[in-house]
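*Asks:* Each structure below is given as structure tokens.
Please treat every number below as a calculation from the coordinates, not as lab data. Keep in mind that what you see is a predicted model, and the values were worked out from it rather than measured. Cβ atoms are built from the backbone, for glycine too; each structure is taken alone.
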Structure P
Amino acid sequence: MMNQHGISVIIHTYNAEQHLERVLQSVAGFDELIVCDMESTDATLAIAERHGCRILTFPRGEHRIAEPARQFAIDRASCDWILTVDADELVSPELRDYLYAHIASEQPAAGLYLARRNYFMGRFLHAAYPDYVLRFFRREQTTWAPYVHTLPVVVGEVARIDKRRHELALEHLANDSVAVILRKTNDYSDNEQIKRSGKHYGVAALFLRPLVRFTKSYFIKGGCRDGVPGLIHALLDGVYQLVMVAKNIERRQGKP
């Protein structure tokens with residue numbers, strides 16, 4: 001039976017033992033904890049079982065991203081409201097209380113964008129804050145497409161939590177290195193080709209998209225305040241766009 005006044009927390013995992021203990025501790029006060037696992041081979045499932053989580057298995061197959069498993073887990077949740085959390089994100093007690101107050105209000109928005117704090121090379125990134133992610137929503141009014149970097153589609157009003165409420169932001173524990181970002185760039189840009197299959201980028205995009213992304217990250221969003229790590233991260237943002245456009249052109253020319 002659906003719990004109309006409860007919140008199910010969904011965490012998607014694949015070999016997520018590094019941070020999972022802390023993440024599950026941070027969401028202990030919610031009505032239902034679901035770990036949707038993509039066939040982990042480390043201690044992920046043992047940690048989830050120790051915390052009393054409901055465990056769902058989504059076959060990993062050729063998937064390298066969590067999005068294909070999102071709708072699978074949402075459809076199987078027991079509560080009317082869903083909070084999706086990555087296996088390296090912490091939920092503060094203040095955010096938990098805020099979400100329960102929200103669903104108890106007279107006319108709650110059907111979805112909420114949550115701010116997220118990100119780190120790189122040991123530094124908090126001003127350019128990556130608030131990094132809004134749509135992670136809280138009504139179950140019956142939401143669908144999530146199985147493509148990388150897609151947001152759920154929520155039928156109804158969607159609001160944003162004020163970015164000045166730092167205590168309500170998700171804390172992203174990942175402190176990515178350059179090597180990790182480059183690996184993600186290759187994986188994610190491959191998956192982007194599916195979502196952008198109708199796009200036809202030209203040669204100009206090889207220059208313009210990286211330049212625009214670097215300018216936005218470094219100057220407009222404040223990466224220049226983060227020293228050398230901010231400069232490197234902004235450049236890597238530009239590299240992502242370059243790789244994504246190059247693969248689009250390669251695909252249209254029929255190259256393997």
Structure Q
Amino acid sequence: MDAALRSGDPLSVLDVVAAAHETSGGELRRLWDGMVRHLERQLAGMRAFLLWVLPGRYEQVPREFVLRPALLHLEAVLGRDLEADVLAVERRTVLGAIGNRWAVKDHTLLALTHLKIGTGSTLPPATVATVRRSPRLINDPVWAALAVRVMEPVLNLGEWWSDVALADIAVLGSDWHDLVAHAGAAQAVKPTAKWERATRELLARVGGAEVHKRILSWLSLVGLPRTNPLMRTANGEWVPVNERLDPLQRG
């Protein structure tokens with residue numbers, strides 16, 4: 001890589017980038033991560049030079065190749081403190097496509113998602129649902145650390161009951177939002193005294209009878225076909241994902 005950088009030929013640099021990604025199998029915690037960090041430390045002029053040729057190289061990569069999201073990750077890192085955002089539309093497309101999947105374990109997609117959140121931007125609601133499902137389904141602590149940072153929407157989009165609940169909450173107001181968020185944050189098998197006190201306070205604000213009626217109406221929709229059908233593959237194996245309920249509504 002240093003030799004390619006000294007040559008001043010950005011295409012040669014990207015050739016080394018592609019080789020590093022292939023050698024790493026796309027795994028961020030191996031050689032690929034070091035390569036991205038090394039390029040991130042280059043002077044602004046060199047990074048801008050690389051950004052200038054990156055879109056062309058991106059378009060040359062077949063759509064099904066995992067190098068594509070890796071180049072998007074590299075572009076986001078290189079241009080973080082520059083005005084150039086040459087592949088913004090492509091990044092949005094890839095992040096949106098995550099919402100069509102049951103779960104993801106690709107750490108390049110993780111990096112793209114993390115960068116999006118780090119800039120203060122919001123993710124598409126369907127993408128949020130996939131981010132929340134992934135750590136529970138593939139037992140990945142790195143995805144789990146990201147999932148707990150995504151607080152909105154308060155429920156996962158994509159099932160009839162949760163879609164109706166989200167629409168109702170938008171009309172009913174912040175007290176209902178807080179009640180549902182509080183319920184979703186419960187982790188212990190047995191509620192704690194502190195959790196129960198907060199629950200009673202929230203119920204008093206919205207009315208216990210109304211909560212009972214509204215939640216029963218939501219639960220009557222559980223099990224209906226998904227409003228956002230998902231790809232039938234998770235981790236490379238066939239899984240009947242559209243017949244399953246989300247294992248956890250919030251991270």
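*Asks:* Match the computed value 2.4 of distance in nm of label points 7 Å out along Cα→Cβ at positions 126 and 174 to one of the structures P, Q, and report its label.
*Replies:* Answer by label: P.
*Asks:* With Rg/Rh (Cα atoms, Kirkwood Rh), for residues 62-149 alone coming out at 0.99, pick the structure among P, Q it was computed from.
*Replies:* Of the structures listed, the value fits P.
*Asks:* Which one of P, Q has Cα extents along the principal axes in Å, as calculated from the coordinates, equal to 73, 37, 31?
*Replies:* Only one of P, Q returns 73, 37, 31 for Cα extents along the principal axes in Å, namely Q.
*Asks:* Ok, one more. Taking mean count of other Cβ atoms within 10 Å over residues 6-13 as the quantity of interest, name the structure among P, Q where it is greatest.
*Replies:* P
*Asks:* Assuming 2.1 is distance in nm of label points 7 Å out along Cα→Cβ at positions 22 and 54 as calculated from a single structure, say which of P, Q it is.
*Replies:* Derived from the structure labelled Q.
*Asks:* Separate question: Given that helix-only ellipticity at 222 nm (-39500 (n - 2.57) for each DSSP H run of 4 or more, over all residues; to 500), derived from a single structure, equals -19000, which label among P, Q identifies that structure?
*Replies:* Q
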